[in-house]
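Asks: What follows is a set of structures for review.
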Structure P
Amino acid sequence: MDKKILVIEDDRFLSSLMKARLEKEGYKVSQAFDGEEALSLLRQQKPDLIVMDLIMPKVSGFELLENVSVDPQLNHIPIMILSNLGQESDIEKVKRLGAAKYFVKVKTSIDELVAHVKEMLNL
């Protein structure tokens, strides 16, 4: 069975880059470009992993995390944050809301991202 990943990123270029690289590794990847669309897709698809940004239109990543954390249908899905926010307070907040890993975009290569995805999906 293919592992499903939902990439939630409003930067369409970066989202497409992540999607292409993860699909090359054999994952089934869906994309959402804002938090509102993401919440809808999460409920429909129930992915095995979420890779998401925090700064997004309509519903922020923080709000999305809050919604996911209280939803028994979704709160078991591991979440990896990939954001430009690098302050300790932001990192602590998302971990309190259930994020398993946090990476700062400018410090993380696509290869590192893929390695962490594999680790989180136990492959």
Structure Q
Amino acid sequence: MIAFQVKTEKPWGYEILFTPPESQTIGKLLHINAGARFSLQYHEVKEETLTLMAGESKIIWGENENDLKTENMKKNHGYFISKRLIHRCEAVSDCDIFESSTKEEGTTVRLQDDYTRKNETEEERQQTRN
């Protein structure tokens, strides 16, 4: 057994990783500040389920950028994000979202980012761990 926790500040709030990065499954708490949102993005390999635990958030998703849907997240409901599905969460109020996902592999492709960050590659993630 390994006790594990790493908090990482993000421009939209912070995340707390509960599982070692090399784990086959990942658990995170995403705290998004009111009015902030993470990138409009998709993952080449990773799949995830997002669950709103506290606060209010919208989820934006779709197969392509020209056909995005927006809905208010319901508390304690899982939103499954398959690989390559475009998505983002936007906080209406400060909110906490639990993320359960497959291992952080492949590239996270950022289609839009309020903070001008570039795509996140697997190689970059490995460099930040070392």
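Just so it is clear, none of the values below were taken in a lab; they were calculated from the coordinates. The structure displayed is predicted, hence computed values, not measured ones.
Asks: On relative contact order in percent (Cα under 8 Å, 6 or more apart), which of the structures labelled P, Q is highest?
Replies: Values: P: 23; Q: 30.
Comparing P, Q, the top value of relative contact order in percent (Cα under 8 Å, 6 or more apart) belongs to Q.
Asks: Turning to a different aspect of this structure: If P(r) over Cα pairs in 5 Å bins from 0, in percent, for residues 4-51 alone comes out at 5, 18, 23, 30, 19, 5, 1 when worked out from the coordinates, which of P, Q was used?
Replies: Among P, Q, the structure yielding 5, 18, 23, 30, 19, 5, 1 for P(r) over Cα pairs in 5 Å bins from 0, in percent, for residues 4-51 alone is Q.
Asks: Could you figure out which one of P, Q the value 6.8 for mean projected area of the Cα convex hull in nm² was computed from?
Replies: Considering all the candidates, the number was obtained from P.
Asks: Have a look at P, Q and say which one yields -13000 for helix-only ellipticity at 222 nm (-39500 (n - 2.57) for each DSSP H run of 4 or more, over all residues; to 500), as calculated.
Replies: Details: P: -13000; Q: -1500.
The read-out comes from structure P.
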